[in-house]
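J.: See the structures that follow.
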Structure I
Amino acid sequence: MENITIQDIQQKVIDVLKTVFDPEIPVNIYDLGLIYDIQVTEEDEVVVLMTLTAPTCPIAGNLPLEVEDAIRTIPEVTKAKVLLTFDPPWNPGMLSEEARLELGMF
């Protein structure tokens, strides 16, 4: 059996997060800068610390659940949990270069 490392799982999580999109902005949540931290335990449990573009975002209840569901599709992951924070608050400076290009912000 292939030896999967924590770094391998973290990369798979990033790849999956790039398939989840903010419904109001045509950019995935990873490139939007909404993901602050990804932790993988020795038991292959994933905990993601993320934010939303605004605390009053209408998808506040749905997006974290969608992210957890997406992470659970990774075969090696035993559990997925998303923690929501607004500290620090999201700002456009958190966009990746790819997202800036997509949104015409260069």
Structure II
Amino acid sequence: MTRPARKIKKGDKVVILTGKDRGVKGEVLKVLTDEDRVIVQGANMVTRHRKPSQLSGGGIEKKETSIHVSNVALVDPKSGEATRVSYKVLKDGKKVRVAKKSGETVE
């Protein structure tokens, strides 16, 4: 079975659709393709208690954890709302991502 195309990439602005962080907008820091998950800046924060080591002093740190890719949507560059993504081939043969709501190219 083939995997669907990855429509969300590192560096994209996304909005979270469900869960405790619903409505939060942020940038995609990392895409975990094998697990179909993304890490969004400032969203799905967890607290980790770290022991001191030679490299760091330890203590309590907050960090982002992954969110399933189905729970995020790309932010439309024109309106700032959640939108789906389609693809379009330009006349010069270049394939670009297009926001469904406004028709703007996403990059």
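Read-outs: derived from the displayed coordinates by stated rules, not from any lab. Quantities reported herein were computed from a predicted structural model and do not represent experimental measurements. Cβ atoms are built from the backbone, for glycine too; each structure is taken alone.
J.: Determine which structure produced the value 12.5 for mean count of other Cβ atoms within 10 Å over residues 30-37, calculated from the coordinates; the candidates are I, II.
T.: Numbers: I: 19.8; II: 12.5.
The structure behind it is II.
J.: Okay, next question. Quick check on the output: 0 is helix-only ellipticity at 222 nm (-39500 (n - 2.57) for each DSSP H run of 4 or more, over all residues; to 500), derived from one of I, II. Which one produced it? Numbers along the way, then the final one.
T.: Numbers: I: -7500; II: 0.
It traces back to II.
J.: Compare relative contact order in percent (Cα under 8 Å, 6 or more apart) across structures I, II and report the one with the greatest value.
T.: Numbers: I: 29; II: 20.
Evaluating relative contact order in percent (Cα under 8 Å, 6 or more apart) on every structure, the highest lands on I.
J.: Then there is this: Here FRET efficiency 1/(1 + (r/R0)^6) of positions 38 and 54 (r between Cβ atoms, R0 = 35 Å, to 0.05) has been calculated and equals 0.95, so which of I, II was it run on? Write down the numbers at each step before the final one.
T.: Values: I: 0.95; II: 0.60.
Only one of I, II returns 0.95 for FRET efficiency 1/(1 + (r/R0)^6) of positions 38 and 54 (r between Cβ atoms, R0 = 35 Å, to 0.05), namely I.
J.: Which structure, out of I, II, was distance in nm of label points 7 Å out along Cα→Cβ at positions 22 and 86 derived from, given a value of 2.8? Intermediate results must be reported in sequence, preceding the final value.
T.: Working: I: 1.5; II: 2.8.
It traces back to II.
J.: Once distance in nm of label points 7 Å out along Cα→Cβ at positions 70 and 94 is calculated for every structure in I, II, which label goes with the largest value?
T.: Checked I, II; max of distance in nm of label points 7 Å out along Cα→Cβ at positions 70 and 94 sits with II.
J.: If Cα Rg over 2.2 N^0.38 Å is calculated from each of I, II, which structure is the one that comes out at 1.08? Please report the intermediate quantities before stating the final value.
T.: Working: I: 1.08; II: 1.30.
Among I, II, the structure yielding 1.08 for Cα Rg over 2.2 N^0.38 Å is I.
J.: Then there's this: Using distance in nm of label points 7 Å out along Cα→Cβ at positions 6 and 46 for the comparison, can you identify which of I, II gives the largest number? Kindly include the intermediate steps, with their values, before the conclusion.
T.: Numbers: I: 1.6; II: 2.2.
Once distance in nm of label points 7 Å out along Cα→Cβ at positions 6 and 46 is worked out for each structure, II has the highest.
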